[in-house]
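Each structure below is given as structure tokens.
Any read-out appearing in this document is the output of simple, stated calculations on the displayed coordinates, not a laboratory observation. On a predicted model such as this, the values are computed, not experimentally measured, just so you know. Cβ atoms are built from the backbone, for glycine too; each structure is taken alone.
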Structure I
Amino acid sequence: MFKAMKQLLLGIVLILGASTVLLVSDYRGRAWNRSARDGEPAAALQGKVRAGEILHLAVLKWATSVTNDETHEGLMAGLSERGFDAKRGIVFHPFSAECDMPTALSVAQNACGGEYDLVLSISTPMLQVTARANEAGKVPHVFGAVTDPYAAGVGISDSDHREHPAWLAGVGTFQPVREAIELTVRLRPEVKRLGTVMNPSEACSQACYTLAKETCDKMGIMLSRVTVDNSSAVYEAASALASQGIEAFIIGGDNTVESAFDSVIRAANGAGIPVIGYASPYAEKGALIGLGADYFEVGRIQGQLTADILEGLSPADIPVENVMPLKCSLNKNVLANLRETWIIPSDLEAEAAEVIGGQAIQ
């Protein structure tokens, strides 16, 4: 079993890592070969770059959260690596909606109103509101940290990934939901009931829940859920779910819940059950396992893609693909407070990118 787990994680890392490298290499290889055509939104932007003019870039986050923040940091790094920073006359204008839709709409409308040369959005909700505000295509738009861009309702085809608005480009990052649940079962084979807290109005959250439900049904596991519509309701929802006898929380792909992730951890600690998260930073926040994208790397890929566009590549020619630079983090400190036995095999610990805590493996 442990060997299978090791092979599973290694296989995922190798396959997805290779796909990411090939994707970015393909973009970069074509960067100077296909400039935006006259009339395309990116043509004016690229003209300013060639003329050495100052550029104003709006960076739109849905919330202050671990995945949004790490993506933002990686985005800045990716652009800087290609020379697009303050030294080159790039002025960044960061905005965060803090999970408030009216604020998000206002920010997106402002960003797409003509004051900025390029808009960079982080998260599914910010992709959606920015795409709606930019329906006329007045400004090029590059997105990242989006679970399922094909289901986001912004005109991206799931069958032909080159079919999308000519001014829109970016990458999707679908959380490893199935792999996280399989990993949960390997740490506790007798697990029969899991729980999740979600905001059903978020397309990214709904996509993750649908896959989680399908996976749990196939594995004979009951998946209970409680829904919320704002971050202040997360603790009460998580506590109610914990009182129903679930054996672990599975959390991820939901911006509302992530912004109140500490509330989930508090409820889980009170019940003596672990949290399994679809993002590696969750382990540092108190989850037993964080299995998901390295969001710094996701942002870096978004930054490299943005640099390709600034250097001459037309967004219209870029396929929207899914990239998953996978990272697994473990928090062994959680084990001591659990009401039931959960075992982290040494194989998994050896493969993890980050291990928190020095407690001996059970």
Structure II
Amino acid sequence: MRVGAWLAAGVAMVSLVGCTPPLRPLRSLSDPEIQRVMKREQVQGLAYATIENGQVRNVRTFGMRNAAIWQPLTPDTVMDGGALTKPAFAYMLLQLADEGKLDLDAPVTRLLPRQPPSWRERPFDFSDVAADPRWQALTPRILLAHGGGFANQRRLEPDGRLRIHFDPGTRYAYSGEGYMILQMIVERGLGLDVGQEMQKRVFDRFGMRNTSMHWRADFADNVADGYAFDGAVQAHERHYRVRAAGSMETTIADKAKLWAGIMRGDGLRPDTRAAFSTGWLPIAARRQFPTLDGAENAWPQKLAAGLGVVTFEDRSGPGWFEGGRSDTTAGFVLCMETGRRCVVMLSNDVRADRLFPELGRQALGPDDMPWSWQFGWLDAP
């Protein structure tokens, strides 16, 4: 799709919000109700925020950051940002594009002084794809939309070696590896430090005082341990190396500020902000995970990948989301352009993954979010 076409489409989608019926008032479960569903799923800690009209409406926390010694989770408790790092990183890249420093449609052959197969130092070892000429078709736009053809992580490959599974830009498959190539473009191609750029362009811009792309010593006084499906506790993973795919250390108070700012479009041209959440790469996969199983489904919500988030057509207008989990943490954000509304959820317990659909529906009301695509265990649409 030509650049002018997708920008026009994005602006048109956002402009449709004026044609939608009045929204149901934003609401959420009461504290006792949330505590009840947490107990049902044995979730130790949950952090929750809502955004309306591009402003933080409320921030709430429940449960424990460390249950063994009865330490409560607070709005300023440092938690694992996980997969929600990716759209924040994408937002920073779009600022570089607005300034003319990054061409989203340029192939990596133009953006890097040396080519990905020649990079072998950590964390940028892409030598595995040297024999596959398709890597030359990779662009920032394709990588932002998870269209590079990679597995989520190379360790998921049978032999642990990175490979390209389909022609770049032809389909969607969620991949942290693609975001590491984007980090390499910023650092090796543009000569910029991703940690510093994220701090200046995103965290400082939105007043996120307790957020960083790497571990800070001052986080240690209020940090959340993680809890696995079996309830086993694991000390908070301290990210000492900046990784665009998921090293953000953050809090729910800061995350709420981030998504409110993104909804407002702070720091981006209006057309670029529209492109961020305008789907251009159709998604036919039956589920988000596993990413390469090949099963397809015709989604009536017209699922597609934007520039950092997954988009869909909601009854209220354009919607988009991002989420993920580790062995001991989970996070999810769902936003609707109409009313500039979001619900943001972080947990230090992977079992909270089973609460997110229920809490999201309670907050935003009836929706067309493809819950079963994001949460494979869920049978409902």
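When FRET efficiency 1/(1 + (r/R0)^6) of positions 127 and 311 (r between Cβ atoms, R0 = 30 Å, to 0.05) is computed for each of I, II, which one produces 0.35? Matching structure: II. Of the structures I, II, report the one carrying the highest value of distance in nm of label points 7 Å out along Cα→Cβ at positions 159 and 263. Result for distance in nm of label points 7 Å out along Cα→Cβ at positions 159 and 263 over I, II: largest is II.
Figure out for me which of the structures I, II the number -13000 belongs to, where helix-only ellipticity at 222 nm (-39500 (n - 2.57) for each DSSP H run of 4 or more, over all residues; to 500) was derived from the coordinates. Here the read-out was taken from I.
Can you tell which of I, II yields 131 when volume of the Cα convex hull per residue in Å³ is derived from it? The value was obtained from structure II. For the set I, II, ranking by distance in nm of label points 7 Å out along Cα→Cβ at positions 271 and 295 places II highest.
A value of -1.14, -1.31, -1.37 for log10 I(q)/I(0) by the Debye sum over Cα atoms at q = 0.17, 0.19, 0.20 Å⁻¹, for residues 199-350 alone, calculated from one of I, II, originates in structure II.
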